[in-house]
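**Q** In what follows, structures are represented as structure tokens.
What follows is calculated from the coordinates using simple rules that are stated; it is not laboratory data. Only a predicted model underlies this, so the values are computations on that prediction, with no experimental measurement involved.
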Structure I
């Protein structure tokens, strides 16, 4: 499987659509618009943060199992990012560190229980979409989900800023599979068809080098 990673508004869903169509494979999208917990989390992160992470963990494990039949299936969020997100919530007082530690332990144990003879645990390729903080804010505003907007909750500014910074270190430390980074500021594949073609070409070259295409 191919897994996309990146902060909120990086363009993971858009690239998942482009890439899965290009590779004639199946896309697996993060549960957002149909997620009953996400709006509650933005209203009260301390109350719903742990429940949201469990919800995502359950969905992502299903996606890993469902994607196993084709090495080129595309997932628009990595399960390996979730600890980063929840740890940030704990550091900002939006969850407790006890909840974060329990979640990280649960994630580790559940991944250990995933049978290797049936399901691979790490992707064939992780693609990190890196965007500037300014681009991140612009895309969050443009897609218009009310609960994500800073003008409705000014505290989100600090959350988004810290999240964007931590992703850079997370990608540097990630070593569970081959990886590559796409500069989402240089290549505006969301709005520019030429940039989209360039990004798909870069990914093709990486897949060829890995013997996946």
Structure II
């Protein structure tokens, strides 16, 4: 899909490799990342609550990012930086100990056995999450899929890199993603977990 004039505020990183701090000034910033942000209702509300923070909203679907950018402009969420990029590629571009908080909300659980390789949250990916988070940084995960919830929890525990502290979810428990709103309307429950990154050796 060709870029449109309204894409000027969306960083297209799908075929580019760089360090993200070469494109953005990270100095003295509290930085959050919504990885797989969708149309971004969670991201926009988060940015409005914390206008002093730098918030990145990443998704590979340009149509979703365009809707997010229109909402940001309409609601005045000017501290959001939309990124069109695949999740694993983006993490490779983020320097160590950069993020204060990282959100992965309602990712595709790829429930069929032959599709397990497509799951985002595997052991290698979890180690990358830990690398980009500051010591004590927060990793927030949600899903409506109970088996996937249990699998992710086992992967995180096995890594030994995080400590579960769900009481810290209270900071933004009232903010819901587009996916969670949709599942709730269908009578489905969405499960949230928050882990704190242990100090790097």
Structure III
């Protein structure tokens, strides 16, 4: 369903389990960044009222998730650390900028939607792995509960890319983006971060 071309190496969970504080802090900031991205979409594309409505809902959900992750951090006696650099996201931005330059408003919008969709897809896949493989039953249940909303966000972004694409070949662009993301995953999955 998610369209990802290369699954995460399941050994990633073993890395995560060695530093739960790190994955929770990284995850919290991923939720905050997802909310910020949705706000940015509203600011840049207010002409699509259905997009504004959907992004408003996503902002609320992502910040609610941020709060939930922060509660997990506090429950375990940890503290929310400083924001982490997300090299995976940086690589996606670089690829997209080089291969699908901004150009028209339609192209900028499609790029933004595909970028968000691919991050939500990978996050959903990571949540599924954590829900099935992590030895901590509380975190397994927690990640299972978050998985569905990530999948819904993924389909929302992809749906809007297809709806408001103008004359852009969204399917070809999406396929190329997925292929690049798969090549990225050959170097990621080796650190205790949500996309690392």
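**Q** Suppose helix-only ellipticity at 222 nm (-39500 (n - 2.57) for each DSSP H run of 4 or more, over all residues; to 500) works out to -17000; of I, II, III, which structure was it derived from?
**A** Derived from I, not from the others.
**Q** In addition: Which structure, out of I, II, III, was relative contact order in percent (Cα under 8 Å, 6 or more apart) derived from, given a value of 22?
**A** It must be structure II, since only it matches.
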